[in-house]
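Read-outs throughout are calculated quantities, based only on the coordinates presented, and are distinct from any laboratory measurement. As the structure is a prediction and not an experimental result, all values here were calculated from the model. Cβ atoms are built from the backbone, for glycine too; each structure is taken alone.
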Structure 1
């Protein structure tokens, strides 16, 4: 149990650092591009990781390190929520609706794409 907790903590630290660096590298200019990007990328990678685990292509420990840890630290529902609230408070209803809509549509689609691509790769090996 301690080993798994440490793997999640290590992955989470790396993911959180990557999220922070992404927010420093990508200008928001009124739209939270960094959060949007990490959530899209994280969704795609989580889909690929999920099928890898389901097909026993990766170990449960690696899934904890990369999925629960790294991708859990990288992606962020809390920042998404606060950024949406800020847009609403600034009366930017269209921007907020677009952000919520795009996130809620594209993240699951990218997770599905990651799942399907990973499944195809695993089936061909």
Structure 2
């Protein structure tokens, strides 16, 4: 199956650790398009755990470099975790709910990693 989310060098933050973590998130997001809804909860949990880990790492890096917009960025992280919590509380019990997770992932990758996280390097 063709990947829905393709990593491009233009998404890089120029921090290898953060960029490698973003690539892993792309990989996990792509997995959601290769399974039926019956395996959606497993992917959701994997994404949730990895996202929490990644956010902690990314926020520590932003603190280390004195990133000026860290407060706003942490708020965006909290909003995404809250959305993932809501999805996981309900669970994925249909193709429609898997599609909703995929939409959330699309929004996250497009608006957060591809736009917000790129600002870290500037």
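Upon calculation of helix-only ellipticity at 222 nm (-39500 (n - 2.57) for each DSSP H run of 4 or more, over all residues; to 500) from the atomic coordinates, which of the structures 1, 2 produces -21000? The structure behind it is 2.
Assuming 17.1 is mean count of other Cβ atoms within 10 Å over residues 41-48 as calculated from a single structure, say which of 1, 2 it is. Let's see the in-between values first.
Values: 1: 21.9; 2: 17.1.
It must be structure 2, since only it matches.
Once FRET efficiency 1/(1 + (r/R0)^6) of positions 57 and 73 (r between Cβ atoms, R0 = 25 Å, to 0.05) is calculated for every structure in 1, 2, which label goes with the largest value?
Going through 1, 2 one by one, FRET efficiency 1/(1 + (r/R0)^6) of positions 57 and 73 (r between Cβ atoms, R0 = 25 Å, to 0.05) is largest in 2.
With semi-axes √(5λ) of the Cα gyration tensor in Å derived from the coordinates and found to be 26, 16, 11, which of 1, 2 does the value describe? Attributed to the structure labelled 2.
Quick check for you: by distance in nm of label points 7 Å out along Cα→Cβ at positions 33 and 113, which of 1, 2 is greatest? By distance in nm of label points 7 Å out along Cα→Cβ at positions 33 and 113, the leading structure of 1, 2 is 1. Computing distance in nm of label points 7 Å out along Cα→Cβ at positions 25 and 89 across structures 1, 2 gives 2.9 for structure 1.
If percent of Cα pairs over 21 Å apart, for residues 9-80 alone comes out at 26 when worked out from the coordinates, which of 1, 2 was used? All intermediate terms of the calculation are to be shown ahead of the outcome.
Values: 1: 26; 2: 33.
Only one of 1, 2 returns 26 for percent of Cα pairs over 21 Å apart, for residues 9-80 alone, namely 1.
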